[in-house]
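Engineer: Several structures are given next for inspection.
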Structure P
Amino acid sequence: MTALPVTESGLNIEKYKGKNLLTLLDYSSEEIKELLEFSVLLKKYQKEGVPHPLLAGKTLAMIFEKSSTRTRVSFEVGMNQLGGSALFLSSKDSQLGRGEPISDTAQVLSRYVDGIMIRTHGHEIIEELAKFSTIPVINALTEDFHPCQALADILTIYEVKGTFEGIKTVYVGDGNNVAHSFLIACAKVGMDVAIATPKGYEAKDWIMKEIEAICNETGAKLLVTNDPVEAVSGADVIYTDVWTSMGHEEETAKRLEAFNEFQVNKALASHAKDDYIFLHCLPAHRGEEVTVDVIDGEHSYIFDQAENRLHAQKAVLVALMGDTK
């Protein structure tokens with residue numbers, strides 16, 4: 001079977017020309033839903049063995065200033081399945097690690113490759129990279145956002161629940177980059193969102209204001225609380241992440257104490273709907289942010305969620321790097 005050209009697949013690739021993926025705040029509800037629909041199609045192709053070399057001859061530079069398993073493998077395999085290739089660049093293997101200006105790296109790579117994926121620290125780094133790049137830049141994680149993960153998250157919710165309408169999603173734990181992007185993505189497609197964090201570990205105020213504005217546009221409900229039981233009550237989806245993210249290891253002991261009441265366990269999950277689903281971006285610390293019986297239980301979809309990184313990112317790669325012909 002021959003794969004459809006991208007122009008016949010339902011993806012309006014023209015609208016993505018000149019775009020980056022730095023944060024889902026820059027994408028409309030319609031664009032996000034279109035990317036999800038295209039993800040479903042690409043997943044179908046992959047499962048049925050249908051060739052889809054939509055990025056044949058294209059090369060993605062992958063810059064890693066933070067370590068990764070799922071991000072590297074999913075992007076590298078994704079480019080291969082799309083007929084292209086990927087180059088792995090760690091900070092110690094590139095001139096970035098020796099102090100080369102980000103602007104120089106952006107301009108040089110723009111002459112060699114067709115897209116740049118970066119997993120880095122401060123969000124200002126990726127913004128500067130995008131400013132000087134003439135090719136698409138994809139955020140594979142910064143300290144503020146993790147948009148590719150969020151696309152995989154809501155793709156998983158859609159596959160399991162079959163709709164976004166009337167769905168309540170809840171994030172429990174640290175108000176970090178994963179929380180930011182998950183709430184943005186859910187609100188953008190009209191799902192109700194709630195977040196429960198310990199005092200002092202709330203999501204960034206300016207990002208929550210953006211999420212509130214999105215909810216006002218889409219009609220989604222928003223709940224921000226320091227009470228996990230209040231947040232989880234009536235939930236269709238419970239999401240958590242590690243309590244201590246990369247770069248904050250020195251705070252581990254302090255965080256273990258502060259987050260003690262925010263563990264996702266059967267007692268907390270009992271306040272959710274009977275058919276709730278559990279999500280976690282992985283890697284997980286079983287016995288800390290989530291108990292074994294929840295993460296490895298019947299409500300858990302963490303491995304479907306991890307797989308969907310591949311399919312969602314392939315949709316993004318084609319949208320941003322694909323040809324219209």
Structure Q
Amino acid sequence: MPLQTQPAVAVVILNWNGKNFLQQFLPSVLASTYSNLRIIVADNASTDDSVQYVQQTFPSVEILVSNENYGFAKGYNYFLQQIQSDYYVLLNSDVEVQPGWIEPVIALMESDASIAACQPKLLAYHNKKEFEYAGAGGGWIDMLGYPFSRGRVFDVLEKDEGQYNTSIPVFWASGAAFFVRAERYHEMGGFDGFFFAHQEEIDLCWRLQRAGYKIYVCPQSVVYHVGGGTLPTGSSRKVYLNFRNNLIMLTKNMPWSQLWWKLPLRLALDGLSAWKELFAGKGGYFMAVYNAHMAFCEWALSRQKHDVLGYPALQTVYKGSVVWQYFLKKKKKFSEIVKQG
């Protein structure tokens with residue numbers, strides 16, 4: 001893609017007390033070979049010396065600063081309002097990239113104007129032959145709203161053996177390395193700021209698809225994600241946000257003709273999961289799910305009406321239950337559940 005025709009790309013790294021990650025991974029981002037590129041650290045009111053460190057060590061990196069920690073969702077909304085670009089790349093601070101990681105994704109998105117968002121292949125930084133939890137080879141969702149990925153079903157991660165190397169439509173693109181057309185992001189009103197963190201990218205991708213746009217994965221671009229950098233895996237706060245936000249997302253995006261029976265079933269399955277963990281000695285998990293349900297009920301009661309009318313038939317929704325396939329039929333791989341590559 002000649003320079004004069006290259007769209008403008010802004011890589012925006014949201015930072016909160018992440019000096020160590022910036023020190024470790026920002027050099028790989030600065031080595032990117034894409035020409036029409038800005039690299040921006042958007043600081044969410046850090047209390048460490050992240051900002052001073054970047055200013056002194058990487059003077060070519062632009063810095064934006066907020067006066068409070070808005071979280072992931074509201075934070076990106078706040079900062080992206082200030083950034084003019086054709087494309088945004090929302091990149092976690094704990095991601096290592098390769099020099100040519102941007103070009104394949106932009107080429108794919110430029111080839112089809114209906115592609116609104118895209119992700120590269122996500123592999124684990126600490127095991128680079130294995131898919132990484134937060135998106136793997138592209139995100140899917142089942143009929144009850146449980147997210148999973150090509151290469152990751154619940155906590156089982158597959159080895160990357162090239163089995164998911166095709167660029168195909170997916171249901172959601174990972175927020176760890178999220179390419180999105182700036183115009184589409186703002187058209188949708190960005191992320192739902194109420195989410196704070198977790199599943200806001202799935203909600204945005206759902207809304208984009210309801211508006212007629214596509215979400216893609218581009219495995220020709222590969223990045224390596226540490227994961228769990230801000231909220232450690234298994235933390236009560238993370239469990240709370242995941243359960244609460246997923247229920248909110250379903251209620252926002254499903255028509256009442258489906259929601260009236262799927263939502264009670266989801267609440268029951270969530271409760272089953274909570275009791276299972278309680279009997280395993282994980283009282284914090286149980287309370288996190290309970291508090292998530294209470295917060296969801298409070299949110300739902302504050303809504304004036306349920307106004308989802310259209311529900312396009314999306315090929316990237318698995319029509320069955322991933323819970324049934326995984327826990328009862330013991331199918332642990334994406335390819336065993338969804339019969340495509």
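Engineer: Given structures P, Q, which gives the highest value for mean projected area of the Cα convex hull in nm², for residues 37-196 alone?
Structural biologist: Largest calculated value belongs to Q.
Engineer: Ranked on mean count of other Cβ atoms within 10 Å over residues 261-268, which label among P, Q comes first with the largest value?
Structural biologist: Greatest value across P, Q: structure P.
Engineer: Identify the structure, out of P, Q, from whose coordinates mean count of other Cβ atoms within 10 Å over residues 141-148 was calculated to give 20.0.
Structural biologist: For mean count of other Cβ atoms within 10 Å over residues 141-148, the value 20.0 is produced by structure Q.
Quick note: the coordinates plus some simple rules give every number you see, no bench work behind them. Keep in mind the model is a prediction, meaning the values are calculated, not measured. Cβ atoms are built from the backbone, for glycine too; each structure is taken alone.
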